[in-house]
Structure 1
Amino acid sequence: MAGESALPRDEAPPNAVPAGPFARVIGIMNAAGTVWIIGLMVLINADVLGRGALNAPIAGTPELVSFSIVGIVFLQLAHTLRSGSMTRSDVLLNALERRAPRLRRTLLALFHLAGGMLMFLIAWKYWPSVAHAWQSPERNFMGNPGFFTIPLWPLYILVFLGILATAIQFVLMAWADASLLSRRRK
C-alpha cells in the first residue's frame, strides 16, 4: 500500500530509539543551535554592512564566529546522530540488510556501544580542560586583550555537554538495537 513502510511491523527503523525526556533535551539543544545560527547570520550581515557602508565593523565578529561554529556543532551533534544524519559508511550494513539482518543488528549494537564508550572516554579526558577554564577564566579567553575578549569556559561547557549527550545517545541506540535483537529471538 502506498505510504506504508517496507519494514515489517515488528521491526523499528535502523536508528529508532524511544522518545522520552532525553529526546526532548537533545531536541532543545538542536533548536538552540539553530537559533544560534540565525543570530550568527544576523551578526555577520551586520558586520559586513557596518564595514562596507559605515566603515565601522562590529568588534569581535571573527572571534564570535569561530566560537559559535564549535558551540553549534556540539549542541547539534547528539540530535544529528539520533536522526540518522551522521555521516557513516553503510556498505557492509546494506549488504547484510537482506542476507543477515540479525548480524546487521548485532553489528549496529556493537558499533553504537563502541561509539558511546569512545564519547564517554573523550568526555572524561576533556573534563579537566573544562574545570581549568572555569577556574581560571582570566587565562582562558579568545580575542585581543584591550579590544575584544570572550571567556572560553562557556564554550568548553557546551562542548562537554555535547560530547556527553552524544555518548548517551549512542548507548540508547545500542540498547534499542539489543532490545530488538532479544525481541526477535522470542
Structure 2
Amino acid sequence: MTDLYARNLKLQLEWYGEPLGERFRRLLGRLDLSQAQLAGVLGLSAPMLSQLMSGQRAKISNPTVLSRLLQLEATVNEPGWDNLPLAEQTRRLDEIRGAQRSTLTVDQGRETPAGPATSADPVVAIQSLLRDIASASDLQGAAELLEDHYPDLAEALRVLGAGRTQDARTYYTRITSHR
C-alpha cells in the first residue's frame, strides 16, 4: 500500500469512523448489489465508488451522496429489512436514490435525526456546511494560509469550521452584534 492510500484510509477512519471500503462492502453483501448498482443508489459513478473503496480517494465530497449512504445504512439495519419483499426493498432503494440531503446528521459516527433546533441554529448550520466541505484539519490549514492577508476570515474558518460549537456561538454572537 502506498503512502497516499494509507493516508487516505487514515483520513477515512477519522472522518467516517472506518474505511469506506468496509462500509461499502458490507452494503454490497447485505443488498446483493454490484458496485455499479450501489454507486447508482448513492449517486456516484462506479469508478468513484471504486476509488473510495480502495483508498485512491479519501473523501465523499458531495454531501448528498454522504446523506444517501447514511440513509441506506440506516434502512438496511432496520429490524425486519431482510423479511421485506424484494419489491419493497427495491422501492426503498429507489427512494434513497432520489433523495436529496436527509434529516440525518452524523454525531460521533452515529446517525441521529436532526431536530428543529439544529436547522434553526445558524451556528450549527454554518458548522455543518463547512464540515461538509472539508475536514477540521483542512479548515485549519486554510485558515493558516489566509492568516497574513485575511485574518478575520482565517479566524472565522478556525472558530466556525474547526472549533467547538460553544466557542462558535460566542464568536457568532460577537460578530453579528456589530452589525
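Every number here is computed from the coordinates shown, using simple stated rules; none is lab data. Because the structure is a prediction, the values reported are computed rather than measured. Cβ atoms are built from the backbone, for glycine too; each structure is taken alone.
Annotations for the structure displayed:
- When Cα extents along the principal axes in Å, for residues 22-85 alone is computed across structures 1, 2, the figure 36, 21, 18 traces back to 2.
- Each of structures 1, 2 was scored by relative contact order in percent (Cα under 8 Å, 6 or more apart); the highest score is held by 1.
- Here helix-only ellipticity at 222 nm (-39500 (n - 2.57) for each DSSP H run of 4 or more, over all residues; to 500) was derived from just one of the structures 1, 2, and that gives -19000; the source is 2.
- Structure with the greatest value (metric mean count of other Cβ atoms within 10 Å over residues 38-45, set 1, 2): 2
- Structure (1, 2) behind the derived value 1.18 of Cα Rg over 2.2 N^0.38 Å: 2
- Among candidates 1, 2, the computation of mean count of other Cβ atoms within 10 Å over residues 54-61 that gave 18.0 used structure 2.
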